[in-house]
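**Student:** Next up, some structures in structure tokens.
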Structure I
Amino acid sequence: MPTLAASPHTAAIGLDELPTGVRALVERVHDDGADVDLVRRLVEIGFVPGEPVHVVAVGHPGREPLAVRVGRSTFALRRGEAQRVRVHVIRARA
């Protein structure tokens, strides 16, 4: 049975850039100091390092909001919120 791992050869991307259905692992929530409350809320709802995540669906037009599954929960995020979550795409290992 293959195991899953974040690809060490790819740079982290924003969750807003993750294609629908592609699985990833949270690397971190980017904190530029501008919105500390938002960063805290994202961490509190489960966007913590190592947590599995994927985009379930996106709104139209403009790919907003994003329906995002993190762990066992699904949340709707605005693009600006999703940009703060940095992820690594998961690849299967044999």
Structure II
Amino acid sequence: MHHIIRCERSGVFAGEIIERKGREVRIKNARRLWYWSGAASLSQLSQAGVGKPQECKFPQEVPEVLVLDAIEIIPMSDKAVASIAGVRPWQM
């Protein structure tokens, strides 16, 4: 199952949780959600996905990341997973 993980300092990620120990969360197929458009909140993003994918800034997915400061974990709908996966990787 995919989740959106909001962290205190390291940002927001979408991916599959491998393991969780307190605020430490290991995420597989993780994508940082740096800037999104077309969703008013992470709650809406987790269910409806992005409304304006061309305006989003999501860098490429990484195989795994360990975040040490998770403060919110939200399950994602299949629609949201597909929507986020459909956003082209942002790069400079």
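Every number in this text was worked out from the coordinates using simple rules, so none of it is lab data. Small disclaimer: the values here were computed from a predicted structure and weren't measured. Cβ atoms are built from the backbone, for glycine too; each structure is taken alone.
**Student:** For percent of Cα pairs over 19 Å apart, which of I, II scores largest?
**Tutor:** Values: I: 35; II: 31.
Structure I comes out on top.
**Student:** The value 2.2 for distance in nm of label points 7 Å out along Cα→Cβ at positions 25 and 57 was derived from one model only; which of I, II is it?
**Tutor:** This figure was derived from II.
**Student:** On relative contact order in percent (Cα under 8 Å, 6 or more apart), which of the structures labelled I, II is highest? Don't jump to the answer; show the numbers that get you there.
**Tutor:** On the way: I: 45; II: 34.
Checked I, II; max of relative contact order in percent (Cα under 8 Å, 6 or more apart) sits with I.
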